[in-house]
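Below, each structure is written out as structure tokens.
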Structure I
Amino acid sequence: MKAPENFQIRPARVQDVPIILDLIRDLATYERAPDEVTATEEQLVDVLFGERPAAEVLLAFEAGSPVGFAVYFYNFSTWLGRPGLYLEDLFVKPEKRGKGYGRALLVELAKIARDRGCGRMEWAVLDWNEPAIKFYRSLDAQPMHEWTVFRLTRDEIAKLADAAGTKRVEDAADTAATTDSKKE
């Protein structure tokens, strides 16, 4: 399905941050987690448009009104020796679906991935989101059944980072204790 003539996709600009945050909140509501969004406009300005942008955003508009977005960043495949494009979020407002907007966003991402030498595009989809799964399969995207996604949240990251230092100290203390007992 071809998107209507009054449809436009463009890269986000810093002044679009309020639109991006609204779309993030709409996505969270659709994914049954509206209270989990903690991002602020200030954070998004920094992480998307600051000194070291962590991701990029494409915005989709119908007649000048935002209807969807794609948030993506680059990962790396050691096996391919090439970057990959990772699609963090693809969202089209539910009332605007069925017009080809999601496909148009993915086509634009595929062009970006091709032009930047990416070896693959990857993304995750909630297992209950059957309409999205059916849509992705229609594009010849393949589910990666043999892979399981793991995640550490901010608290777990801090705990692991702190434990690494503690573990080294404990190992050093154990080594010292073992060495000292051998001397006796």
Structure II
Amino acid sequence: MRIVDLTRVSSDYSLVSRDHSVLDTRIDAPALVAPDGKTIDQLPPECLLRDAVLLDLTEKEAGKPIDDEDLEAAEERAGLAVRENEIVLLHIGRGRFARNNEFLSDHPYLSENGAEYLELRHVSGVGIDAPNLENPMSNELPVHKALLGSGIFILENLNNLDVLEKERFRLVALPPRVKAASTLARVLAVLGE
């Protein structure tokens, strides 16, 4: 068994701050967009330990949306299909830009259509190796609203997706048990079970 840490090192000591650095690996719960949605402490532990699938979208141009056709093409290239209750990780290859402005403002993002595609697949969570799933040029949160509104949690600012040798593995997301809509998280990929 091999464990790969997908977490960025954080210097933020406030675990429930609404102003996490965009350089922190974090998890968003449905309460971020829905007043009656689940908070981090209400997420069932079993949803934070799931099979995961890595979709390679590194060929997607910066600033362009990732739509359903891109997701389907990534599945076909890998010779797999996203399964119900899996956590889907979108590898866009932005980890190498983690400490500059290009990382913050110029990356591919999940489109509303792409979010709907993942909703229809009944995934448990969606993660990305970028500061967020949203269009960095917009202040709206349509993807967060779609996914979180369907009970799908979000992992952002993941690291080391490029070192994963397999497309399928177990993923463990370890946020502190806090009554918050978003917080820091330690995220681990367990390979070779």
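Values quoted throughout were computed directly from the atomic coordinates according to the rules given, and no laboratory measurement underlies them. Treat the numbers as computed from the prediction; the structure is a model and nothing was measured. Cβ atoms are built from the backbone, for glycine too; each structure is taken alone.
Observations, loosely collected:
- Looking across I, II, the calculation of relative contact order in percent (Cα under 8 Å, 6 or more apart) that yields 16 traces back to I.
- Source structure (of I, II) for percent of Cα pairs over 30 Å apart, computed value 9: II
- Source structure of the calculated read-out (mean count of other Cβ atoms within 10 Å over residues 30-37, 15.6) within I, II: II.
- With respect to distance in nm of label points 7 Å out along Cα→Cβ at positions 6 and 150, the largest value across structures I, II is given by I.
- If semi-axes √(5λ) of the Cα gyration tensor in Å, for residues 86-141 alone is computed and equals 22, 14, 7, the structure in I, II: II
- Read-out Cα extents along the principal axes in Å, for residues 38-125 alone, computed value 41, 32, 23, structure in I, II: I
- Test item: helix-only ellipticity at 222 nm (-39500 (n - 2.57) for each DSSP H run of 4 or more, over all residues; to 500) calculated as -14000, pick one of I, II: I
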